[in-house]
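Enquirer: Take a look at the structures below.
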Structure P
Amino acid sequence: MLTFKKSKLAVLLVFTLVAMVAVIGCGKSENAADKTGSNKPSGTVKVAGSTSVQPLVDDLADKFMEKNPDITVSVQGGGSSAGVESANQGTAQIGTSSRNLKDEEKGYGLTETVIAKDGIAVIVNSANQADNLTLEQVKNIFNGEVKDWSEVGGKKGAITVVVREEGSGTRGAFEEIVLKGGKFIANAVVQNSTGAIKTAVSNDPNAIGFISAGSVDSNVKALKVDDITPSETTILDGSYKISRPFLFLTKGEPDTATKAFIDFVLGEEGQKIVSEKYVKVK
């Protein structure tokens, strides 16, 4: 009888040990899964600013979210000045700018990350006979010193100057590079987006405007400036003079989701997307 009780007790002990090992094993597996899950970035990244940078960031965000479904990247425009303020005030995790920071903005303590380079194309109506202007001629057209196409070798006709609104990074960069501190002609037609500039120029045979080189399509014609066509090679080597950076602006240490997005943009896949329309920097 005693032998039976000992055997029964031994069996019970074996079952108990097996059950404990199973529980511990499950617990370790669950903890490992939890740990893996907790290391996977999640959250929302708000990006706001330059309307020139916006289409590129839209494309980058779409591809990034395919690979990171737990992160939502929200992209908004508003202009480069709005992007700088959004980053500075913390209303967006990333501000975007298509111009260098102004002196008064450099004191905000923002981190500048160049994600691409872009040329600013001087565009005219597809029917316009002009193909090439000097940088000085471009300057004099936009400041109003030259008012007729016949003054720069074109067919007679009053020039319609089309420009971006105040606060636009494209406008700011154009003013800095081309006008060199000067002012646009007072009666210039003001448009608030790249698309609106293209539409205005495509509808007016005598119009001239400026947009991101990456946004040029068959509806308008990009002019050579000083015999140089805006292209990846000429923008990167600096021979095309009207060019600017595309910037991500952050303040302080970015959170995990924001850092993941920035790393993607600067990585091989992100820079491949950049290179489809702009000049990659990595």
Structure Q
Amino acid sequence: MSDFLTTMAESSRLRAAETRSASGVTGLTSRASSAAPPVPLSVSEADFDLIAEAKLASPADGPLVIDDDPRGRVVELATQFEGAGVAAVSVLTEPTRFAGHLGHLEAAAAAVAVPVMRKDFLVDPVQVLEARASGASGVLLIARLTEASLLVEMADDALESGMFVLVEVFDRADLERASVVFDRDVLVGVNTRDLTTLEVDPDRLATLAPLLPGHLPGVAESGVKTPSDVGTAAELGYRMALVGTGLVTTDAPGETARDLISAGRLVASVDSSP
């Protein structure tokens, strides 16, 4: 595990411990039970879909959005993404390097009718429960952060609560680690960003594409910014892309999201033609 990922995992464990201490599992379970039901994620067999990320900052690029009302900005972005026809909205809740907050997730989930995913460095099942209690309809699970048994537990907790699961991998070893949940209905995301150097290696999408489980939707992550990038991912067989920086740094995030979806679907429609 890289130093960056180790730091993120340690920070996440501290937050998970604080959550257990402050709310307790019983309190979170009660909140999750009373929360609005998860919104199902619809993934088309033939089309290409987009998970659009309301992202305020990143370790690689620093602040991406300068706003006196970050929560309001996240809601504004989520609303624009929904209008563009995205399959889901991703919201960062990691506070130290991504300027995220659970309140951003709650606000976005309350504002849009599409599923909203919690994106964070989750290392404890209580954080999956916390996501559901905050209105999330999906969670990101990073295969490299957990032992196989914990990955299974967290994925099962999420799926049993009605949420979708995006399992993120970086290389072949991660794919092997994540394979313990490939008999479940999950998404498999390939992150092209090296979490040691924070540089993007776009060739990773092509390298791992033939190794992905064919019965599960593949998601291209990081470094996907342009219609051309999306088209390349679709040509490689990915059925979705998760895009953040390339959307929030434009003057028209909704229009840009719509363009990316169109580019992916154009390629997907050609590839599925008889």
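Enquirer: Just checking, which of P, Q has the largest value of mean projected area of the Cα convex hull in nm²?
Expert: P
Enquirer: Another question, if that's okay. Supply the structure label, taken from P, Q, corresponding to distance in nm of label points 7 Å out along Cα→Cβ at positions 109 and 245 with the calculated value 2.0.
Expert: Going label by label, the one that fits is P.
Enquirer: Of the structures labelled P, Q, one was used to calculate relative contact order in percent (Cα under 8 Å, 6 or more apart), giving 26. Name it.
Expert: The read-out was computed on structure P.
Enquirer: Match the computed value 2.9 of distance in nm of label points 7 Å out along Cα→Cβ at positions 61 and 237 to one of the structures P, Q, and report its label. Each step should come with its number before you reach the end.
Expert: Values: P: 3.6; Q: 2.9.
Matching structure: Q.
Enquirer: One of P, Q was used to compute helix-only ellipticity at 222 nm (-39500 (n - 2.57) for each DSSP H run of 4 or more, over all residues; to 500), and the result was -12000. Which label is that?
Expert: Clearly, the read-out refers to P.
Enquirer: P, Q: which one has FRET efficiency 1/(1 + (r/R0)^6) of positions 133 and 229 (r between Cβ atoms, R0 = 41 Å, to 0.05), as calculated, at 0.70?
Expert: The correct label is Q.
Readers should treat all values here as calculations from the given coordinates under stated rules, not as data from a laboratory. Keep in mind that this is a model prediction, so the values were computed, not measured. Cβ atoms are built from the backbone, for glycine too; each structure is taken alone.
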